[in-house]
Structure I
Amino acid sequence: MLRLGLILHLFIGSTLSGSAIIVALVMGHGTLTPILIAAVLGFLMAIPATWMVTKMLYEPR
């Protein structure tokens, strides 16, 4: 389960981080600090999302 979770986190984390960066840029924050904060927040928000997706894949139906 850990291996699948790590692989999924790569994809989910990069997707959420990229979306957060785009939101920061659209809001007019074009400097380094807001972009890095958005990337880190997206990466951290991916942890519970990855956990839920991995749990749903491993649960028997």
Structure II
Amino acid sequence: MTKAKPGIDKNLQNVVNELDTPDLNAHANQQLNQKHMDQRHEDMQHFRKKAYENENQE
């Protein structure tokens, strides 16, 4: 993450940094989106497993 300079909104600074990245073609964009969705799926599986383990410990 970038460090915010005094008096500058950090959220806006991050948006500007994202706008500086080059545009990707449709295939590369889809690959990035799939990677993001796979990570969310793994996180949800981990969360459900932990919840199940905690429920059965009682």
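Every read-out reported here was derived from the displayed coordinates using simple, explicitly stated rules and does not represent laboratory data. Since this is a predicted model, take the numbers as computed values, not measurements. Cβ atoms are built from the backbone, for glycine too; each structure is taken alone.
I have -30500 for helix-only ellipticity at 222 nm (-39500 (n - 2.57) for each DSSP H run of 4 or more, over all residues; to 500), calculated from one of the structures I, II. Which structure is it?
Comparing all candidates, it corresponds to I.
One of I, II was used to calculate mean count of other Cβ atoms within 10 Å over residues 6-13, giving 9.5; which?
Here the read-out was taken from II.
Among the shown structures I, II, from which was the value 4, 21, 24, 17, 13, 10, 7, 4, 1, 0 of P(r) over Cα pairs in 5 Å bins from 0, in percent calculated?
Only one of I, II returns 4, 21, 24, 17, 13, 10, 7, 4, 1, 0 for P(r) over Cα pairs in 5 Å bins from 0, in percent, namely I.
Using distance in nm of label points 7 Å out along Cα→Cβ at positions 22 and 46 for the comparison, can you identify which of I, II gives the largest number? If you can, show how the numbers build up before the last one.
Working: I: 1.5; II: 3.2.
Checked I, II; max of distance in nm of label points 7 Å out along Cα→Cβ at positions 22 and 46 sits with II.
Taking distance in nm of label points 7 Å out along Cα→Cβ at positions 14 and 38 from the coordinates of each of I, II, which one would give 2.4?
Working through the options, I get structure II.
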